[in-house]
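Visitor: Structures incoming, each one as structure tokens.
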Structure I
Amino acid sequence: MATTTTLSTILQNMGESIDDHLEFATTTNITTNNSIISTELIGVDRGSDDHFIGWKVYIGSGNNDTKYRYVSDYATATGTLTVRGVALVAETGAVTCQLHKYDRTKKVNAVKRTVNELFPSTRIDVDNMD
């Protein structure tokens with residue numbers, strides 16, 4: 001019997017194998033600015049300001065669902081990530097996010113190319129695996 005999996009599960013497994021997947025929930029609502037705050041980050045930031053600079057944040061739920069931003073600053077005292085780009089949309093509750101060292105978009109494209117290479121005669125809708 002064949003098993004199925006989602007694209008997000010494949011990406012999580014890939015990321016975890018190369019120390020490139022950190023999932024967390026915000027602990028302060030995102031407002032109309034460039035801050036994403038989670039005290040969950042404090043336990044994994046090695047007590048270092050700027051630890052996540054250059055990483056990428058993928059917002060996986062809420063009003064900012066699928067937003068992908070680069071981290072420009074990080075404060076360990078509050079677990080605050082500052083991200084580049086236009087201001088985020090305000091949230092009314094906690095949202096799930098992921099931090100990646102490597103570009104998530106490139107990993108998604110790699111999975112899609114691999115699936116199409118392995119199964120060229122079968123139409124697999126990799127865009128809707130999530």
Structure II
Amino acid sequence: MKKQIKLSKLTEKAEDLQREVIFAEEGRSCEYPGCREEAYCLDHVFSRQNKELFFDRANLMRVCRGHHHNKTHQFNGVLLKAYDYLKEKYGKKKFDQMWNIDKNRAGWDGWNRNYVEEKIQELKTRLELANGGYTK
């Protein structure tokens with residue numbers, strides 16, 4: 001009998017795929033206004049512990065090392081700049097929705113193996129489309 005992959009490993013796989021997809025679809029420039037650096041990761045604006053927002057594109061920013069470091073360590077008001085960027089890009093209504101979900105964070109019943117496996121399939125399809133129908 002084949003051993004089942006842990007949900008945490010599936011989540012890592014999905015997160016890696018999501019980064020690949022977003023970089024393929026949107027490029028690798030840092031999303032912080034005025035930044036000209038290359039993004040090296042996707043950063044969850046609201047906590048990655050909030051599974052309801054984990055895969056929400058509006059909660060992810062392509063960021064360079066400097067902005068990621070500053071946000072992680074809460075330097076230079078970078079988190080507030082991220083909030084402002086989200087409001088501008090997705091609108092105040094979407095931002096407020098995410099803020100309320102994060103503020104009232106609790107366990108989310110929708111987070112399970114099936115959900116993550118469905119996200120992986122969805123992301124594989126998007127990556128194939130972003131690569132002109134070719135997969136690695």
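Since every read-out is calculated from the coordinates, none of them should be taken as a lab result. Fair warning: this is a prediction, and the values are worked out from it, not measured in the lab. Cβ atoms are built from the backbone, for glycine too; each structure is taken alone.
Visitor: Comparing mean count of other Cβ atoms within 10 Å over residues 48-55 across I, II, which is largest?
Guide: By mean count of other Cβ atoms within 10 Å over residues 48-55, the leading structure of I, II is II.
Visitor: Consider the structures I, II: one of them gives -17000 for helix-only ellipticity at 222 nm (-39500 (n - 2.57) for each DSSP H run of 4 or more, over all residues; to 500) as calculated from the coordinates. Say which.
Guide: Source structure: II.
Visitor: Further, regarding this structure: Compare distance in nm of label points 7 Å out along Cα→Cβ at positions 64 and 88 across structures I, II and report the one with the greatest value.
Guide: Structure II comes out on top.
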